[in-house]
Structure P
Amino acid sequence: MLVVNYFPPQKDLPLKSVRGENVRMTKRALLSVSDKRGLLDFAKALVQRHGYELLSTGGTAKMLREGGLAVMDVSDYTGFPEMMEGRIKTLHPKVHGGLLCRRDKDSHMQEAEKHGIGMIDLVVVNLYPFEATVAKPDCKFADAIENIDIGGPSMLRSAAKNHASVTVVTDPDDYEKVLAVMDDGAKLSALRKHLAFKVFSRTSAYDGAIASYLGQQKEFNVEGNCGDYPGTLNLSYEKAQGLRYGENPHQRAALYGNFFDYFKQLQGKELSYNNILDITGAAYLIADFEKPTVAILKHTNPCGVASHDNLLTAWQQAFETDQQAPFGGIIVTNRTLPKDLAEAIAGIFCEVIIAPEFSPEALEIFSKKKNLRLMTMQGDIKKSNLQEQRSVIGGLLRQDRDTKSVGEAATFNVVSKRQPTQAEWDALLFGWRVVKHVKSNAIVYAAAERTLGVGAGQMSRVDSSRIAVWKAGEAGLPLKGSAIASDAFFPFADGLIAAAKAGATAAIQPGGSVRDAEVIAAADENDMAMVFTGVRHFKH
């Protein structure tokens, strides 16, 4: 942390009357930071250009002295030694009095004069790296506790409260901004307000990180106020990117958090709000597939998915499912995108293409489409954001993300008289992987390793099925021998009967309807194999 006295450049001033009391016009800086980036140059500018004297502690003082600057230890300044392994060093009236003293109140100034408290007008603090410490997989509880900063946040809050007179810096990137306006009172005053806001944002996030960490410790779980769903939810995200607009041009929007820890943009226009939603949906979908797979999404809904050892074949089968919806859509694959696939995709207009990597030839082909956004996936998408939030009137909803694995045939319950054939099992399991990512009410017709028709987001499950059948017909894909996957149970037999008439010979659904017996009977009457999963995949 860095604390600085700021007055108009004057040196060696005697005691003089200011608002009726005597104070010494000494410009003083206290420096004690964890992140020492840029600090030495900043301190030199304070001393050489603006006439400050320096106070410091520990490693920061050592660095400054080695850099050729004269430094006074804080303990010598306050007349109180550091103690308790450094836990007590800046918690002193000579520090906090200099920060909190109101310059416009005679009583404050008189008390400062009486107790020998000098004014402090600039503070820069780096907090102990608590977040980085607890992020380490081998972090011990004792190490986490020792990395809870007390003096730093206290100084930041004192300075920020008195931002009318005190400049507060939490980020080394702001050093130059401060130096640039130090001799301009009006500009310095405006900057102080912005920096004070940054202080409370930082301390809020810091305290939230501590509360979240403690909430994960079993010994702190009192009356259900800890764990993933505590009595008070602390969320803090830094702004990652401003967006041109939200879902529509009249809506303002911004992106917060660490989205770009998982994705890197290689080319194309700036991502939009809708792009980011689609990319998230595409990444979660493709993470459910181990085999080489290509998926096409529109408005977060998969409109074509296929798996094949040859990615070009997978693309062709996914594209055949719906050749209209991919216009302006999102394409994702879980393998390096090769030249032949790039050539095929280049023939249509799409917004975003996502892959773990792109071959050099693919990058060359796509480089001709300057606006096309190319994204690479990084990190473990499956483990990202294991809880998800959605805003509602007056608050938000929080839930575990739907990470339920698809499972194998042996984990499901065949409820029909006829057992599925191996080909039907392959189609059932593939359709069940896809339907999880389709908006409810969701219906997917599938063959082994590919979709044939997708119906999403209808008020009636029968209507979703009709749309999926219509889409397959438009694409010229026969549904005879296909499997139908439903994200939730069939409430009536009519949906299953319609699927049978369309050509489906097998169905997979959660089960659990009061009319399950009726639906099972309809399956048997139509010689359909039907599987209950016991798992629902609603996606609102």
Structure Q
Amino acid sequence: MAIIRRALISVSDKSGLPAFCRGLAELGVAILSTGGTAALLQKEGIPVTDVASHTGFPEMLDGRVKTLHPKIHGGLLGLRDHPGHQAQMARHGIDPIDLVVVNLYPFEQTVARPGCTLEEAIENIDIGGPAMLRSAAKNYRSVTVITDPADYDRVLAEMRANGGAVAAATNAALARKVFARTAAYDGAISNWLSARGEPGEDRLFPDTLTLQYHLSQAMRYGENPHQLAAFYVEAAPTEPSVANARPLQGKALSFNNINDANGAFELVKEFRDPTAVVVKHTNPCGIATDADLLAAFRKARDTDPQSAFGGIIAFNRTVTGPVAEEIAKMFVEAVIAPGFDEAARTVFAAKQNLRLLLTPDLGTAPPDASALDMKRVVGGLLVQQRDLQTAREDTLKVVTRRAPSAAELADLLFAWKVVKHVKSNAIVYAKNLCTVGVGAGQMSRVDASRIAVWKARETAEQAGRQDNPVAGAVVASDAFFPFRDGVDAAAQAGATAVIQPGGSIRDDEVIAAANEQGLAMVFTGFRHFRH
């Protein structure tokens, strides 16, 4: 175990620092520090020696050079069990430094501010801090290194329990944390500077893209039992998502659970009114919006009860007791929502294997438009902007003689939000703010439409209904109809209105077909491919 007798402390984030340093002083640790950190400790009445006094060399170049000195790095890197190192340190008057506490200039926070200039960014690139962290971490068998204030209590507790010493396992863990932090820091600098390109040129995609994710969960297996798997998350996810959802109960989430929960929750986030989503194998099989959340869930489930079995359910409102009681009647893998009231928790407690995921409150904040969407291919990575575009009533183009009614328009906008989250080729039939049939992942758009109608009719027959469930519904297509057959099929099924991107060389033919069938049709001007 490494006993701490001398510490060097230089931090940007000073949260929790006075209490930690007071604890060090009580244990007889001599503290070296710089600039604002030293001033704070002096103000708190904590004994501190300025680094310039220790090295015999003044800070210079506006503080850019202060810890880059052999007395600092020699004190960190010198091996305590190496006679040659110890002799050289003694010859040059280098005292060992046993603890380094450094967190870095706030580069990431600086460049995240709107209007950040190149000069501001450059001034917030830390040089001495990463050098000290890496020196200390390299010699972790003898040096304790802290870069996260969350580790103060852990280190201080060990020192108090062990006569000023810190366990070797703790030092190793802290060193790993340091190298991850400096890698992320350098990656952030590289990404930001690389994305600037030539002077005055800002680019979304840097020449070199550095990514860092943190292990959140090791899994029993991946998509299939013969595949090992793990779940990694961003350091600090800012948008409510499956990545920052908190498990409340149930078995550990599987690879497929997380993938499906992500699909369900990202879809339900599209809606402001109370909405329920049921997802199976990443595709929505039922979605509904209603002023009453219980009614919304029942409608969503009843779109395709067979597929809902073993699915994932997402809500954009707090799940209440009555909703939980309805869910408890069926087998589902997980429920994800921004809240579960006490009655719901009581109901779900009886189903111990059911996974409950509590997300941060959705609020009214827009999604993170700066985040990138990525798809791994063998040997490479496809990177794009997130698909955050949405259609609004004032952006739609009516292309048929008949304009949609108010009810049809509401259903068209609803269906367009849903079709965005269905695998292409995608067709969605909807009525009264509820899906009626979903056709997903087909090579032919006509086949996708046929499957959606077939599913709707099959569900109605299984429920003992004699009506045509598609009658009066609207249909959304994620991309344009290349031929009139898709529109003809929708009309024959009973649909009354269509929303699609437009843009086909046969748009005139498709519009003519809609007019012949008495359909209302609107163009969005953009598509929603999802592969």
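Observations on the structure shown:
- Given 54, 51, 36 for Cα extents along the principal axes in Å, for residues 260-475 alone, calculated: source structure among P, Q: Q
- Among P, Q, structure where Kirkwood radius over Cα pairs in Å as derived comes to 27.2: Q
- With respect to distance in nm of label points 7 Å out along Cα→Cβ at positions 84 and 276, the largest value across structures P, Q is given by Q.
None of the figures in this text is laboratory data; all of them are computed from the coordinates on show. None of these values were measured; they are calculated from a predicted model. Cβ atoms are built from the backbone, for glycine too; each structure is taken alone.
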